[in-house]
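What follows is a set of structures to go through.
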Structure P
């Protein structure tokens, strides 16, 4: 479901280490503690689910700017009907510095929205976060929809829950895969596009017949290369590349020696050498990729979420020419492998990122109650599709919205409304939103179905790997293992670019990867892999 750009997490290193014994210096920390300690349990009806409330919110990303609360239809309804106001605190384009400054000054926001992992744990260890355990029984939605196993995976070492997940799920979701230019594909006779041999032959034909078209678009940072590597191994998602480790037996081993990864990089290098892949794949900007997809200047595009630009491009191109637009194909696989065991992407029960409530909040329980309402059916309906009466009217017996005729007739207005609330989707409920959407879309004829929903239900959701067991493996950035991890990441990034762009043969690709393995081991890779293996085994014990 989620269409956000995944942004690399920024670490809070030394600044938090100096504060491990401290709580926030101002903002009612004692009051927050009193709310959480020894509070009696109560049933849901004994407390108003959402009460009038104003709180501050900080998105810990360089790229994130929260829109003005109350200016779109959804948050305007929330402001007027729930009397909730959210006041943004901007990162100013430098999230790491901004949060460090707030911590030092003791002026923390009420809510911080950030990646799971080491940064959350450092804030928690420094006594800056409010646990949610006393609230779970009083406000029903998070516990009901996320489930105990997901919440257990989010718990901190002290056994308490401090993180409110975003786009958590109990069923497959995700958009990774292959986008194909429909007009070009049909003009070439709609040839088989299933195996890596098929793909190679197709890209060669495209280059010959359409010299102004990019045969294989690898996306920003050549993310499509990592997707390509998944074609060469069963049960081998691109996530293994990102975590720089591959499961083998009961341990995690080096990505650089992995036969699947090496074969995938050799294939990518072949495409690059023959001019079948984007030649500036490792240096182009996201805006350049978007423009090529929107204008139909690519034949095949592989990425972790090609549906985002695919949906926009399909609408623009098909409006000018009914034969134009995009389709998706089942993930490409090496001949001889089971196509149903090829996974270009993944999903995790915990979803994407999390919201934490700090000790600066005067009424953390009220904030939790609001987030819990927002992640429930009513909150999700409003933040996704606007207030009742426009694009939906009433609900069915499963609380799914009953979409109106305007939902399909006014696609421009509907999409504009949905786009206006994307940056408010902090506690997305994947199962509720996806099931509501697909229930409605599946009843429509294909020509009236939402383009993105169609391909999600037909292909992408069926081909994402559950990698919940491989989450929370990253060490703290200032730990010995964390320093090694940064070194290995640098080696990994440089190596992939060098292997794809600079190697003149398969033998040279192997030599580049051999050198990367030697450099990584010298940097302490074995110690990092041992750390990740131990965290992985801990996850497996939680998921039993």
Structure Q
């Protein structure tokens, strides 16, 4: 296979009348999805050039998925830009991408206008409604020519993470990486045409890549659960139950939220048999709650950053865990080599139990790099220091891990100040950068209270937390707004002249800022 279109086309051939994707408003069979995607692709091919980005300014939906595949038929790669993001972040992402076309399926078009994008914007409904009759033989020929020029290392999507300089980084992932990963993913976890996958993750979060392409590969049905439903857990479980969902590939935070809001006390969806989770450490108490409802289901702990295409390790839970234990992140996926390096770039052998090192990944699923950010790419995607005979690129995750007595890998925190919060990878420096940009703030430092899962901001400036929250929401997504604001008279410095975050955290834990 060269690209993910072959997943869609094979399933459309085998299951033409089967529902491929369904949301709260509409659904498409595999044949309908393929035809609609081709029509969209033909339209977009007249407005852009292969291997260029096309932005989709919309929430997730069945139509959004059709547009994604249309973009791929046009030979391009897609990026979803969430309309709920503040204008500053939208502008930052668009300035990196510089797209020829933006597909707008939102109710927030004024944000695009405010960011200076008034031309080359196409409404989603123009692409998704009434296009079949306009599709011609010349369109088919153009798409075929594009298809013949595509190779498996062409980019498929670009998802953005936080950036330490305040500029989001776009992780560019190729078709080959997704194909290599999904082929193994569906095989290992026995995802088949009989499954119904309940999508929780936003389409700009790479957890959704597993939902979308697992379904398309095997001919399963993808149920897109609206983001707003998660404010009303009864709506979520009703949708899962009514659609006979069998498989949840969710962020840990979403599973915990549904449980804490007592969604499963309203109803226990009857058909769920696989629950795969990632994004942060699963609290054992929350795991036990889910296992009590689904004692016979497969539970899987997944680990991996966006830069290696979804996940690089997994652990299928094969025993009960007590609340004082940590879940292992497990073993590597096939086609990925995962190893630990110490501070001197020496290999930590699996037999070195408990010795912590930086987790590094090599293999065919590595991302292409950061889009239009050569410096960041060169810093993270580096030559393997263990391989001196020929060049081999590895990704240094910045995550720390160690081997347990069982031979499995265990996550041991971040090497730097990047954190996992609410299912998202966040660099604390970006939050500090946004805080420092508020005129009334003279300085700021952030750290993460892991026990309470809260981002804490210590700052010098105005004593008005409501104002600060409002100001931050204009600069960063809600999940990056600090949970705790601590006004201080000064930010202490360590012996290197840098802000002493360890001292601030110690003072915070002693209640000095209460």
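A value of 26 for percent of Cα pairs over 24 Å apart, for residues 301-404 alone, calculated from one of P, Q, originates in structure Q. One of P, Q was used to compute distance in nm of label points 7 Å out along Cα→Cβ at positions 53 and 397, and the result was 3.3. Which label is that? Traced to structure P. Tell me which of P, Q gives -13000 when you compute helix-only ellipticity at 222 nm (-39500 (n - 2.57) for each DSSP H run of 4 or more, over all residues; to 500). Only one of P, Q returns -13000 for helix-only ellipticity at 222 nm (-39500 (n - 2.57) for each DSSP H run of 4 or more, over all residues; to 500), namely P. Taking volume of the Cα convex hull per residue in Å³, for residues 117-284 alone as the criterion, the largest value within structures P, Q is that of Q. Of the structures labelled P, Q, one was used to calculate relative contact order in percent (Cα under 8 Å, 6 or more apart), giving 23. Name it. It traces back to P. Source structure of the calculated read-out (P(r) over Cα pairs in 20 Å bins from 0, in percent, 20, 53, 25, 1) within P, Q: P.
Every number here is computed from the coordinates shown, using simple stated rules; none is lab data. Since this is a predicted model, take the numbers as computed values, not measurements. Cβ atoms are built from the backbone, for glycine too; each structure is taken alone.
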